[in-house]
Structure 1
Amino acid sequence: MGTPEIGSYALKALLDNNAFDVKTVICQPDKVSGRKKEVEFSPVKKMAIENNLTIYQPNKLGEISNELENLSPDLFVTCAYGKFIPEKILQIPKYGCINAHASILPKYRGGAPIHWAVINGEISTGVTLMKTIKEMDAGDYFIDYKIMIEESDNTSTLFKKMNDVVYKIIYEQLENIVMGKLKPIKQDESKVSFALNIKREQEKLNLNLNANSFKNWVRGLADKPGGYLFYKNKSIKIFLCEITNIPSQGEVGKIVDIKKDGIYINTLDFVIKIVEFQIEGKNRINIKNFSSNSFFVIGERFE
């Protein structure tokens, strides 16, 4: 069970491992996207089609409970499915349900562990194989693989690292779980933290932060959904910024300089320079290729 790109890496690991015989794929219903409002298949569905697998896309898993029972499955594997799985469904497979979660549990339970790891300035995260139970990401775990987060990483680049590690941990370790070679370990409830999905209002960047925190929010929201500020009543998405050693003087958000390497604005402590951005209604651009020199004005403010 899975839907986005990271889920397709989990599926590929199962398909590439001769120990498993994948019979059915479950993913969320197709969504309409783009300006042409065309139906777009998810990465998991595309891979399932390529491999001639049976596909279910129920609004609720209970709708296909009979079909799943008739399959008499040994195991369910989930990765970024995006919906809670009812207890009735979890009881169907012989060996239960194993989930690949994109954090080192018990930290960052929830739907946006990658975003929050970057936002919070973590230097490492990882992938955990765990039992799926009714409570969100609270099941016993078997093993985890660690991933380093570089300062140059944002959520998009970290997702790409995660993809490879999800493939690796499932390919190398899932059979060991089924064979009983890896024993379940209780999560330490005293160390639990949550990574709930990013809300729309959280995409608006907060200028009343120090430079490091502001930069981490930019990294954590890039490339999608993209954190933004307002300038001249237009939203400006910011995808890349850098911290300078220039102390801030004056109001936060004030443009203090404009150079070929960035738009310099105040934060609570140090000036940051905006390097990659997208003006509402325009394409994403690097400051090196930005020719509209009259749009941004020194002394005016982002809000």
Structure 2
Amino acid sequence: CFIHLLFHLGVKWIRTRYGEKLVVIRLGAKGYMEKLEHAISSGETLLLENIEENIEAILDPLIGRNTIRKGRAIKLGDKEIEYHPEFRLIIQTKLANPHYKPEMQAQTTLINFTVTRDGLEDQLLADVVALERPDLEKSKYELTRQKNEYKISLKKLEDSLLQRLAAAKGNFLSDVALVENLEKTKITAIEIEHKKNEAEKTSEQIDKTREVYRPAAARASLLYFIMNDLRKIHPMYQFSLKAFKIVFAKASQKSEESDDVKQRVLNLIDSITYSTSLYTTRSLFEQHKLIFTSQMVFQILLTNKEIDLKELEFLLRYPYV
């Protein structure tokens, strides 16, 4: 299985998913071949980190699943290794737009964990609400957990009901115990469905309250992607999401307080914009600072619908519109 994980979001999920059972190695690191061989023969899940576009030829049989001896072994270089059927391979790359050979793409499953602007906005909304209204975010988390538990419980009841009906012999209506169990299952299912609906209503109310803070999250997401585009000017300009989130959190904490929620959100937007601008321009060459500032201003005006896209394109591209 091949996985494209960017910004470490996917790596974090993989580590949480597999926990201590996950074996992590990097090609070229000391003893990496021994760890690789042990994982293959023991049926462990292996995470291969920071792979470039050109992968070592020694891994080709593994990626292609070219087993020998009726699937019981695999050859890596000169060594023949026992191949455990439970072995799983996860490959991670930091490349934003990798170009791998067609055969590799056909042999693997690509999962793109690249963050999108809308996805980042939702993440930052959760972060800002956790700072401003921790009670609200905690309730949101608990309700999400409860709704998932209710769905699982309903599925289990459904499966149990089908199993009982399948196991019933003859006229099941005359089976008093079965009918009583079915009636209990029905009552339990109705109760769970009612709880699930109540949780949905409460969740909608919480989401409505959280939405008040979305403009601050939207501004932060916009700024991050403007920063991220600076690599098109110079490859040295690389900004991590982790570092940006620290800037975002500090800016939120430093922003001016207000009892009025709308004013508070405006203060958050101003503080986030100022802090991000300051953080970014410190990292730029002098000749690129005006480009970044102009792009930031244009994109904010465009998002706020204070300028027309066609007019902006005319300004930037004339006479090649």
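Throughout, read-outs are computed from the coordinates displayed, never taken from laboratory work. This one's a predicted model, so the numbers in the text were calculated from it and none came from an experiment. Cβ atoms are built from the backbone, for glycine too; each structure is taken alone.
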- prompt: Upon calculation of helix-only ellipticity at 222 nm (-39500 (n - 2.57) for each DSSP H run of 4 or more, over all residues; to 500) from the atomic coordinates, which of the structures 1, 2 produces -20000?
  reply: 2
query: Among the shown structures 1, 2, from which was the value 16.0 of Kirkwood radius over Cα pairs in Å, for residues 146-217 alone calculated?
result: 1
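Computing FRET efficiency 1/(1 + (r/R0)^6) of positions 130 and 202 (r between Cβ atoms, R0 = 25 Å, to 0.05) for each of 1, 2, which one ends up highest? Intermediate results must be reported in sequence, preceding the final value.
Details: 1: 0.40; 2: 0.85.
The structure with the largest value is 2.
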task: Given a value of 4, 18, 28, 28, 17, 4, 0 for P(r) over Cα pairs in 5 Å bins from 0, in percent, for residues 210-281 alone, point me to the structure among 1, 2 it was derived from.
output: 1
Comparison of 1, 2 - label where Rg/Rh (Cα atoms, Kirkwood Rh) is highest: 2
- line: Structures 1, 2 compared on FRET efficiency 1/(1 + (r/R0)^6) of positions 114 and 250 (r between Cβ atoms, R0 = 25 Å, to 0.05): the greatest is 2
